[in-house]
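S.K.: In structure tokens below, several structures.
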Structure P
Amino acid sequence: MQSGTIKEFLKGCGTGILNSYSQIFFSDKKLFSIILILVSFADIYAGLAGMLSVIVANITALLMGLDRKVIKKGIYGYNSLLVGLSLGIFYSPGPVLFVTIFLASILTLFISVSLHGVIGKYTLPFLSMPFVLGAWIMTLATRNMTFLSISERGIFTINELYTLGGDPFVRLYEWWNNIAIAKPLKVYFISLGAILFQYNVLSGIILAAGLLYVSRISFTLSLMGFFAAYFFYDFVGADITEINYSYIGFNYILTSIAIGGFFIIPSIRSYLWSLLLIPIVAILSISLYSLFVTAALPVYALPFNLIVLLFLYVLKFRIKPSKKLAEVVIQQNSPEKNLYSFENDTERFRYDMVSMRLPFYGTWVVSQGYDGSITHKGSWRHALDFVIHNQEGKQFKDKGDLPEDYFCYNKPVLAPADGTIESVTDNIEDNIIGRPNIRENWGNTVIIRHNKHVYSSLSHLRQGSITVRQGERVRQGSVIGKCGNSGRSPYPHLHFQIQTMPYLGSYTLHYPLSYFMELKENGFELKNYSVPELNRSVSNIQTNELLANAFDLVPGKNFCFELIRDGKKEIHRWEVDANEYNIPFIKCLTSGAIAYFSNDGNLFMFRHYEGKKNTLLYFFFLSAFKIPLGFYRDVKISDQFPLNLVTNRFLLFLQDFTAPFLKFIGSEYSLKYEYIDNELMTTRIRLASSSVNYFNRRRTSGYEFKIEIDEKGISALTVNNERISLTATVCNE
């Protein structure tokens with residue numbers, strides 16, 4: 001290997017080793033990994049065995065050419081780590097043990113990769129099943145290894161501690177064992193420590209503190225899961241404090257965290273399901289113990305694995321997934337981040353829906369909306385009719401005796417979203433005004449398939465105007481025909497509906513548009529995921545060329561800004577790129593910060609930010625969080641930031657505990673179009689935006705921003721609040 005390759009190899013291996021520890025608790029926090037490593041070394045030989053196993057597993061995975069991103073996350077290492085810890089705690093150290101650990105870690109890695117491939121097809125995690133299988137195999141195998149001896153360290157603990165640290169270690173151990181802790185809480189700590197095969201209160205307390213640092217939701221769920229099991233055991237007359245149960249108490253802790261907040265978005269329902277599943281895990285634990293005791297095999301984490309996998313698998317069969325019990329799509333290894341991102345993205349992106357827009361240019365009026373008074377009734381009530389009005393509110397010129405008199409007649413009709421033409425009807429003549437064709441109700445129609453469950457239907461088109469054919473792919477905004485007066489249409493108008501079937505006249509579906517502009521008395525208002533209402537004037541975003549060019553951030557584009565901060569000159573260089581999922585992002589080459597965004601040519605929105613909260617890129621993320629790429633004078637655009645990206649750490653720490661049920665902090669984004677030099681020949685635009693944080697609806701902090709745009713793009717960014725005042729300008733290079 002070349003030096004650069006070796007350095008990259010070692011870095012990847014080191015990251016994978018650290019994350020292998022934190023992955024046990026579904027985390028990727030480095031400090032938590034260090035805490036777990038220290039706890040594992042409470043028994044020095046167990047710690048060494050665990051470290052050896054995780055090193056072997058990660059190096060083997062790298063040498064075999066497995067996916068480095070998966071390795072770095074620790075996904076292929078934590079099961080081998082657990083197997084190593086289990087062997088290290090039960091057997092005395094020696095050459096045979098370490099050879100056995102070496103082989104066991106490779107075997108467990110192979111099981112991990114295989115299960116990843118098998119159940120990964122169903123987007124299911126393999127959890128700690130590789131550890132359970134690997135540990136069982138090694139337990140059965142080592143019974144016939146005469147050169148392996150059972151460790152007596154647990155029997156002669158005092159002697160071991162005295163050898164390691166003398167009287168202070170012994171006194172500390174005795175103090176912790178005799179400390180006045182309520183029995184249920186003591187068992188909770190022992191169960192928590194047992195996850196790392198450390199059966200003592202001190203290890204559990206350290207892990208609980210680390211878990212609290214990593215995630216308030218996970219910490220709360222760990223308590224809830226354990227004590228739900230504790231009281232269930234008491235209710236049925238079993239004793240969770242017996243040695244057979246105390247070692248597997250972590251099953252309830254991990255089940256509660258997994259279902260309540262990690263694989264499921266934390267919510268009231270996820271918490272209730274956790275509470276419901278805990279007694280089932282307890283029953284399974286008791287029954288499996290009775291079964292496995294005959295073979296003298298520990299149950300380990302099998303109950304946790306079985307119940308969590310069964311629950312997640314059952315959710316895959318839901319006909320209509322619920323937002324109140326939603327699976328995590330983009331895993332951020334933090335229940336809080338998953339929750340805050342989900343709440344924000346649900347309102348802004350709606351990944352579960354096709355992005356629909358209005359199927360026309362310019363401003364049209366809703367002449368009949370959902371549950372209309374004329375034809376939009378019953379199973380066809382979710383439909384929209386559109387016409388064009390002039391400034392006087394009329395639909396036609398002269399007397400309106402001819403279709404050509406109507407302003408919407410012969411106007412282009414657009415595909416509302418990407419899709420494939422499912423069917424075309426284009427042989428029906430336009431009607432005489434006032435005499436609809438009831439026999440051929442829908443008139444000339446184009447039906448577009450957007451996915452296997454979503455179709456759009458556009459009807460009453462002009463005969464001979466349809467420009468697409470069945471099976472043809474169309475892009476959002478493509479012209480598919482022109483507005484006419486065919487079918488059951490007394491006067492020219494466009495009928496638009498969403499349906500779940502590909503047939504003409506299918507039942508309609510309530511389906512909001514992703515965004516549109518609505519004209520009101522004081523100007524336009526941006527509507528997100530809404531349905532246009534009766535008599536409202538609506539349009540798609542009418543883009544401004546200067547704005548559109550400024551935010552046309554294609555991969556490969558570079559920026560350079562000069563900033564004076566605290567009397568010092570700073571140069572910030574940005575580069576636009578895209579990840580493997582084709583999500584574009586801006587990366588600050590100076591700080592390493594990354595801001596992900598989306599831009600469909602009409603609306604620019606930031607998705608997510610990673611990095612320090614004092615970089616110029618962070619301020620740009622806040623200032624340009626949501627920008628319709630058209631200039632609308634006096635229009636105010638509003639949105640909400642994900643709380644974890646903008647809120648004070650202490651307040652966020654407190655909010656995390658109640659986040660699934662109650663929010664007492666908030667953060668709001670607003671944008672105004674402050675200045676344009678010429679709306680026809682624009683050379684300069686200024687946008688004013690702000691971010692404001694709230695506690696109990698009272699303002700606590702915030703920023704004010706100015707974004708200057710000229711013919712070359714974004715030329716300057718100004719940031720102001722009570723503490724700082726910064727202006728960044730484009731570098732003169």
Structure Q
Amino acid sequence: MEFYAINGKKRPIRLSEETRRFAYESLNRKYGLETLSHRAVDLDDVEGYENLSMLEKYDVAIQTIVREAPLRICQGERLSGAATLGAAIRHGVPARYQGETICSSVSHLTVDFETVLKKGMLHIRKTAERSLEKHRGTDREPFVQSCLKCLDAFDIWHGRYLDALRDRPEYRANYQNLKNVPHKPASNFYEAVQSLWFTFAFIRLCGNWPGIGRIDYLLGDYLKKDLADGRLTLDEAREILAHFFIKGCEWINGKYIDSGDAQHYQNILLCGVDENGNEVTNEVTYLVLDILEELGISDFPTSVRLNRNTDEGVLHRVADVMRYGGGILAVYNEELVIEALVRDGYPLSEARKFANDGCWEVQIPGKTFFEYYPFDGLQILQKALQSETTDWENIDFEALYRSFIADLREWCSENILKKRIAKFATKNPSEEWKWNPQTPCSVVSLFEQGCVEKGLSYFEGGPVYNLFSPHIGGLADIANSLYAIQKLVYEEKKVTLPRLLEILQSNWEGEEILRQYALHRYSYYGNDNDEVDLLVKRILNDFSEICASFNQRCGYHFIAGVSTFGRQLEWAPHRTATPYGKRAEEILAANCSPTPGTDTQGATAIIRSYCKPELVRLASGAALDIRLLPSSVEGEDGLQALVGLMRGFVTLGGFFMQPDVADAKILRDAQERPEEYQTLSVRVSGWNARFVTLNKEWQEMVIAQNEHST
């Protein structure tokens with residue numbers, strides 16, 4: 001069995017043949033296709049269903065799911081539990097009434113697995129029972145009752161697995177573990193991994209896409225104790241943990257055509273400090289890297305928290321795994337992230353606990369409601385340049401810039417503060433904010449601190465922190481456009497501003513010489529050019545101030561971020577020509593990265609440009625995509641170059657970097673012969689996707705990005 005690597009290097013073999021076979025079958029869609037054959041449970045026969053409240057309908061759906069969803073026990077599996085209903089793969093509660101799923105589900109969060117591991121589900125039940133007594137007779141009682149019903153549903157599903165495993169001696173260890181966890185605290189590593197998996201699988205069974213968070217922080221102490229007591233060897237622990245990753249491939253089906261078949265936000269973090277400032281890196285850290293290196297499983301996109309004191313051995317191990325490609329590993333500069341969170345008001349101990357939302361945006365796991373709102377900042381600039389009321393003959397560059405920021409502020413206020421937030425919270429006559437009823441989400445709410453205690457759901461202000469994050473897209477394109485205007489119009493006087501705007505309206509028609517001049521004469525963002533890079537800094541500072549100005553004006557805390565998440569595809573048809581030489585409808589910059597084709601000085605220059613803005617003001621984050629050719633990271637020199645790239649990213653003050661080792665030639669071949677590349681993974685934008693499951697438009701975007709690899 002061969003597990004694909006884009007660099008052509010043979011992956012090491014450490015795991016047993018049985019475990020490798022399980023991984024091979026999972027990666028090649030065996031269980032995902034099986035899941036698609038069971039789409040959802042049917043609620044048509046529920047008496048009086050139409051007369052139930054939405055929350056009651058949700059409760060009935062969850063009860064039906066746990067009673068009727070197929071159980072899956074894979075040959076040789078060391079962990080039990082599976083999310084076996086196909087509608088969950090499409091972000092919905094997998095229960096249908098009259099052919100339609102009843103409601104959407106929840107993603108972009110990392111839930112509170114730590115309480116499950118250390119205190120158990122019985123502790124959560126006791127918390128819910130106390131909350132019921134507190135809120136009985138109030139308008140919050142129905143939600144707490146729903147939480148208790150979901151706990152009952154968990155018990156039913158758990159009991160079904162115990163019954164299925166009880167008389168099967170080959171699964172004796174699975175059965176013994178499930179007799180204790182997740183209801184009780186885990187007492188050893190094997191129980192802890194089973195508890196983590198079973199809870200994760202239950203949340204997914206109900207349609208949600210939770211992130212895992214800091215797996216080495218969660219599991220490290222259990223393994224350390226077992227190793228010291230002689231209960232386990234590292235090889236045995238690696239086998240157990242490998243099954244966690246393999247079972248996480250249960251939704252791979254090759255049918256999710258669009259943005260890929262692995263966009264389920266089940267991200268993992270490694271390394272970094274704990275709440276007391278002590279380094280977390282432990283035996284589990286290295287086991288995870290071993291498993292990723294051997295099996296190439298990309299369905300748990302994994303990020304590593306780096307700091308200036310990160311051990312050199314960790315950096316080399318991370319770099320070595322990165323070289324296999326697939327975008328499996330990304331990195332945070334945890335010192336800057338922690339500083340950003342503290343500046344935003346978090347206690348230091350809380351900030352140190354940061355994980356992500358299942359994608360890459362930063363949050364405190366198990367305590368945070370998070371929603372982001374990406375928008376195209378370039379279109380705001382382009383509409384401003386089309387204004388018929390502006391005196392384009394006499395406006396100077398500073399006035400032009402201020403006009404753009406004013407339009408950006410007005411757009412954010414109208415479309416984010418007024419329209420978007422209004423669906424979640426409204427003011428009553430006493431000027432107090434009240435959370436509006438939302439889609440039921442009791443299952444997720446059980447695993448977010450604050451929800452059960454307050455009697456408020458995840459969507460209705462329950463979590464400790466409630467964040468809304470506007471994300472500006474097209475950042476490089478905005479800065480490049482303004483920079484080109486500054487040069488062409490105000491400094492070199494190649495063209496007047498009114499004439500340039502006419503040229504842009506005609507999509508550069510008849511002005512090819514000037515277009516080529518604008519496109520190639522100047523050094524744009526991503527080339528370590530202070531002039532344009534400091535313009536990026538200025539834009540981000542103004543944008544972060546706009547977001548912060550919304551605080552205290554509703555039930556949310558607003559934090560700025562930068563991302564596109566591939567939306568540059570859907571934005572392209574609405575974009576006009578840019579002043580820096582791009583024609584209308586071109587696919588432009590991704591996330592906080594340079595516009596494809598405008599960066600010419602290599603990865604180090606890109607990182608230098610990216611790090612010049614005050615990224616510490618972006619508590620949500622700003623993702624930098626770095627594309628590397630396999631040849632550039634070969635051998636010892638390539639390994640040291642990759643380590644140096646990560647060190648430089650930390651030293652210069654980066655936030656989040658997604659390196660991917662890929663070759664556009666191989667991607668082109670995969671387009672022609674998809675059957676030969678079923679497991680070829682690429683980093684898209686906070687998630688990894690098997691390349692052949694992307695639609696043609698997405699594939700072309702990924703190829704275009706990699707044609708400029710360094």
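S.K.: For structures P, Q, calculate distance in nm of label points 7 Å out along Cα→Cβ at positions 200 and 640 and state which one comes out highest.
M.R.: Working: P: 4.7; Q: 3.7.
Top value of distance in nm of label points 7 Å out along Cα→Cβ at positions 200 and 640 goes to structure P.
S.K.: Taking relative contact order in percent (Cα under 8 Å, 6 or more apart) from the coordinates of each of P, Q, which one would give 7?
M.R.: Details: P: 7; Q: 16.
Here the read-out was taken from P.
S.K.: 17.0 is what came out when mean count of other Cβ atoms within 10 Å over residues 448-455 was calculated for one structure; which of P, Q is it?
M.R.: Details: P: 17.0; Q: 23.0.
Source structure for this number: P.
S.K.: Given structures P, Q, which gives the highest value for distance in nm of label points 7 Å out along Cα→Cβ at positions 144 and 672?
M.R.: Details: P: 8.2; Q: 6.6.
Going through P, Q one by one, distance in nm of label points 7 Å out along Cα→Cβ at positions 144 and 672 is largest in P.
S.K.: A value of 3.7 was derived for distance in nm of label points 7 Å out along Cα→Cβ at positions 416 and 688; which structure in P, Q was it taken from? Could the numbers behind the result be given before it?
M.R.: Values: P: 3.7; Q: 3.2.
It must be structure P, since only it matches.
S.K.: Say we calculate mean count of other Cβ atoms within 10 Å over residues 40-47 for every structure; which of P, Q gives the highest result? Spell out each step's value before the answer.
M.R.: Numbers: P: 20.6; Q: 14.5.
Top value of mean count of other Cβ atoms within 10 Å over residues 40-47, among P, Q, belongs to structure P.
S.K.: Suppose you compute FRET efficiency 1/(1 + (r/R0)^6) of positions 24 and 88 (r between Cβ atoms, R0 = 25 Å, to 0.05) for every structure in P, Q: which one lands on 0.95?
M.R.: Working through the options, I get structure P.
S.K.: Moving on. Can you say which of P, Q returns 17, 51, 28, 4, 0 when P(r) over Cα pairs in 20 Å bins from 0, in percent is computed?
M.R.: On the way: P: 15, 38, 31, 14, 2, 0; Q: 17, 51, 28, 4, 0.
Checking each candidate, the match is Q.
Read the figures in this text as sums done on the coordinates, not as results from a lab. All of these numbers come straight from a predicted model, not from anything done at the bench. Cβ atoms are built from the backbone, for glycine too; each structure is taken alone.
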